[in-house]
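These are the structures, in structure tokens.
Read-outs throughout are calculated quantities, based only on the coordinates presented, and are distinct from any laboratory measurement. Not measured: the values here are computed from a predicted model. Cβ atoms are built from the backbone, for glycine too; each structure is taken alone.
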Structure 1
Amino acid sequence: MQPIEILSLATDGFNAKLEKVTESDWMSATPCEGWSVGDLVTHVITGSQMAVALAGGATAEQLGGTPSLSLAYGDLAAACRSALAEQLDVFSNPELLDKTVHHPIGDISGAQLVAFRYGDLTIHAWDLARAIGADEDLDPDLVSATYDSLAPRADFLPATGVFGTGRSGEVPDDADLLHRLLDLTGRRP
């Protein structure tokens, strides 16, 4: 699959979980330590906006800090759908995949940025589903692409501070790929 196809799957998957969020879910805890559902959705919005800015040539310095969004929860869902649609539209230009972007971690290719984004959406779709008690299944092609993108950096992931402690060492190699991906990213279902 092409990176934009994977990003499209991830966008659809996250939006499907977002549609199931009810008014009473917004303050629910997620598997992301200290984050409510509202915090997680805000993170997805700001990550998508950052990716669009980077694709447009912004540097890490120009991004500044993470903006805080103070929207009503209904508006937060709409803002998320809009940010995801804009991100998908921007990255539908295949020329961006070879472009160098100036990410806060350093210069990376547009293809790497797309992989970051579909990985973020995949993992957070599961987090969102877990938080609201929705179906936690994810598209198998999306799980495979995300796992393939992250697995080579398994030893580095815990050091980033965003993947918990990384692999637990308790999930066998023959476990289904979703459980191996969740474990790789510090989730303990």
Structure 2
Amino acid sequence: MYNGNDLKVGKKFIMDGAPFEIMNYAQKVMGRGGSIINIKAKNLVSGGTIAKTISDTDKFAPADIAMKSYDYLYNDGENYYFMSQETFDQIHLEKKSLDGAELFLNDGDKVKLQEFNGVAININLEPSCSLEVTETPPGEKGDTATGGKKPATLSTGLVIQVPLFIKVGEIIKVDTRTKEYLGRA
């Protein structure tokens, strides 16, 4: 069991029967009493975040979250299908539970899924991924020296800002946390 003091950024715990991960943690120590802890936690099943004030004496059970390797197969618009690399069983996750991670998935990608009590709940992305530019306006000659940006549509439908010298068909690296251009792959 975790006490309120044990919860730090990145810890996974169970609250109200659902697994949560601490995103933000601030502790305020009171004079003679205990302390008040303000947390911001992400529900790992629904993807929603909550802000909550807890006491240092509150108790929380640790969440049993396992990481398993899967291959991304395809999607039908609402569900995204994955195959276990160990058992070759297929599972699916709803688009809403992916929380934007679907914008970084290419067919055949190897991914890690988080499982809670043996059921896949969401995807754990690498910090960056490589995607192909499928649509972007042409850059004008001489524009590359200005450091300007232009919109580019990637193979997964994600639209980001890229430097003016990027052309259709190029493979670029994208930060999966900020959705920003990192460089050519």
Ranked on FRET efficiency 1/(1 + (r/R0)^6) of positions 32 and 152 (r between Cβ atoms, R0 = 30 Å, to 0.05), which label among 1, 2 comes first with the largest value? 1
Here semi-axes √(5λ) of the Cα gyration tensor in Å has been calculated and equals 38, 24, 11, so which of 1, 2 was it run on? 2
Value 10.8, calculated as mean count of other Cβ atoms within 10 Å over residues 24-31 from one of 1, 2, is from structure 2
Quick one: relative contact order in percent (Cα under 8 Å, 6 or more apart) came out at 26 when computed from one of 1, 2, so which one is it? 1
Answer label among 1, 2 for the case where Rg/Rh (Cα atoms, Kirkwood Rh), for residues 8-47 alone, calculated from the coordinates, equals 0.97: 1
1, 2: which one has helix-only ellipticity at 222 nm (-39500 (n - 2.57) for each DSSP H run of 4 or more, over all residues; to 500), as calculated, at -500? 2
